[in-house]
Structure P
Amino acid sequence: MPYTLTPETGITPDSDNTNYLKDHVDTGDRWVLNFGPQHPATHTTLRLVLELDGERIARCTPHIGYLHSGFEKLAEHLDYNQYVSIVSRMNYLSPIANDICWHGTVEKLFDVQITPRQTVLRTILAEIARIQDHLLCVGAAALDLGALTGFLYAFNPREKIYDIIDYVSGQRFHPDWTRVGGAAKDLPDEEVFKRMVKNFIHQDLPTAIRDLENLVVRNRIFMDRTQGIGVMSHDEAINCSASGPIARASGVKRDLRKAEPYLCFQDNWDGEGADAINFSVPVAYDGDVYCRFLVRVEEIKQSIKIIEQLIDRIPGGPLDVFADEKMTKPPKSDVYGSIEGLIQHFELIMTNRGWNAPIAEIYNAHETANGELGYHIVADGTKNSWRARTRPPSFINYSTVSRMIEGHMLADIVAVLGSINIVAAELDR
């Protein structure tokens, strides 16, 4: 490994940047510049209002509200299974992770324990989603600073992930695969799935990561543009409720897979005394753009380690808890080929028969690629949630932009924004 994430290898932030606002005496007019939403680095949905003193940023005010999705309101009109098609669109970089977290929350509300087979498959797919998200972020970190080749190294393997997701769910981009107590369908062929995943984590992905590391990790231009830039201290990360790679790059060693275990990260996940899956939580201490890059790269390697421990341990047995209780939609072959299947499908879709939740509220969170993704559901006893609130990591992390950017040069904005990996659909819910 060409680097070590330890305090001893830390880079001291540039004092001219960190002390700029405290020591600076304004001697002239400041320019006001709108950075975005049309700028390519802001994805046409983010806007930063900058006050510039020359090319140095004296003040930064982030704005949101350019997407208008209304995702949370839709939860009041869709049942607990239908809403999965909405949550997968909040983070479109790793949508199946949203699906898994949403239905994990619903199952916690209903006090439903999913089957061992479903537990393992969800864990594998959640880690594949983490890789999917991180690959785009670390590739874009190079692209934002002019390294097109680095972006291609990271982006090409994502096509293999799309192939895996398509094989499992039938859709490449928005899988909408999970259901309450199970999934829309089982694997078409378990051996084919295993082969696809193994080829990806043993051949395609390691090659891509090695090429990316060789290109940028010790590249002098990349290091100069990222080290000491966008620094967030340990205490600032905690005070801002930051989570995920941003917080861990600042020395906050918190990962929900360890702190509040779920799926295969908890002991006895198979009901037969199985130990929790073994992995490490990468932590850095400088809190700059460079550390956030390194943490994400190391998390990809840890996700490979998790998948390797599970891919040959997929249990047999049923995929759905309620397979025999007519609470899930029947297979399409039954809908088209039998009157019983057609009636069951009709009753679940066209009538009020289906999930009736308890009158209660619940919060549940998973450790997704950008941090803590949580759902707070208020249930009123009907098949729809009375209110569903999302705790999206991008929304929380975006609030840290000002303190990271102020005092830096205008050219540093793109590097800092890329290191936060903001997904706009999580902002305007």
Structure Q
Amino acid sequence: MVELIHHELRLCADPSRVVVRPFHLAWQASGPDLDRVQRLAQEILALDARTVRAELSVVMHDFVGRHWQLEKVFDERYAEIEPKLGLHGQAVKRETRRLIGAYFCHEYSYAAAALMNPSVVHHPDQSGLPDGSVRIILSLRAVGEGHISTIAFREGIIAPGHSLTLLPQPSFATAAMLGKHRSDQPVDTLSLYRHREATLSGTVIFPITEAQRNGLEDLRLVQFTRDSGKSEWIGTYTAYSGYDIGSELLRTRDFRDFTLTPIKGEAARNKGMALFPRKVDGKYLMIGRQDGKNLYLLRSDTLDCWDGGGELLLEPKYPWELVQIGNCGAPIELDEGWLVLTHGVGAMRKYAIGAALLDKADPSRVIGRTPNPILSAADEDREGYVPNVVYTCGAIQVGDDLFLPYGVADSSVCFAFVAISDILAAMV
């Protein structure tokens, strides 16, 4: 029997967490929308100086206490849209620029609807901790107005005795900002950064491209160790345009600077890809669900291109997973093999979490799997935005335990510890 130790902490949707976002009126504006943008700018430019000061004062009074460096945000937004305004070199006073920037921004409650589907990795900074403690980073799928998904983060510390403490969120949340494209990057790669004075726990990554427009979904983070022994943190996620999906990569070495890159190849048309934490036999490996039902092992020579359908790894076998199975994050390397958390869907579309063990030298060989779930939707955790769902995008080993953050009913996030030996003992 697998016994979970549930932590009392629960993270829930919070409408009070707001950031300033570009107003979509001018997001990639063209055609009739561009005409509307330019007309609005001309109407603001036509205001006299006294009206501009009065209107800007109202905006600052309403919002300066809710956002960090708001005037700078308006300045940056104006600079971003200025080429679309049709000004033809016209000089614009600073207060008017800021008011125009304000008209092309809006306040967005990024976690008003749901907080779900977490993953977790070890923090790059493990200094200054007592023995047995580890610093962690959680990624969270936050859902706001329009069911748009974003990536949020929380930092925390796990201490002996199954103690979990999350660092407090700052009063102000800030959106990661678009940086300059480097010449050595692929053309379709985006560079993002968080402000040097902003904390990671207050940083949100929003959709930027048209392919991402309706959401960045289910980031599966992993600490990837290169052949040199150096680490970087890589996450696979689903970009959703509102019509199409595609898999993309988030990469960072310090959680200050990030790159977002679409994955090419046949496998990238599917959701739920999870990267192994190192190469095996000189190849990058992923686990993915290529046919909507089964799990496959994928191999590639490069991180950003995954061709072919992969090798069939696991099929639904037990009643709790007969509809479909999928992975629940990056495989975890143990002495015994690669531990893979899986999710299964059974009758009444009830989700549950199980596990499988793959051979360390040959991950295509399944050593064992749990015939019963490790975790399923309990009576008290069935209700929410999508009932009867428990789901995770990644766990980590902490000592002899697995630390498992998981989403409940696509609405909130809970935390549990489970002995790895119990999981392995439960496998057949």
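Please treat every number below as a calculation from the coordinates, not as lab data. What you see is a predicted model, and the numbers here were worked out from it, not measured in a lab. Cβ atoms are built from the backbone, for glycine too; each structure is taken alone.
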* Structure (P, Q) behind the derived value -12500 of helix-only ellipticity at 222 nm (-39500 (n - 2.57) for each DSSP H run of 4 or more, over all residues; to 500) -> P
* Determine which structure produced the value 2.1 for distance in nm of label points 7 Å out along Cα→Cβ at positions 344 and 384, calculated from the coordinates; the candidates are P, Q. => Q
* **Test item: mean count of other Cβ atoms within 10 Å over residues 288-295 calculated as 18.6, pick one of P, Q** => Q
* Structure fact -> For distance in nm of label points 7 Å out along Cα→Cβ at positions 256 and 408, structure among P, Q ranking highest is Q
* To do: Could you figure out which one of P, Q the value 14 for relative contact order in percent (Cα under 8 Å, 6 or more apart) was computed from?
  => Q
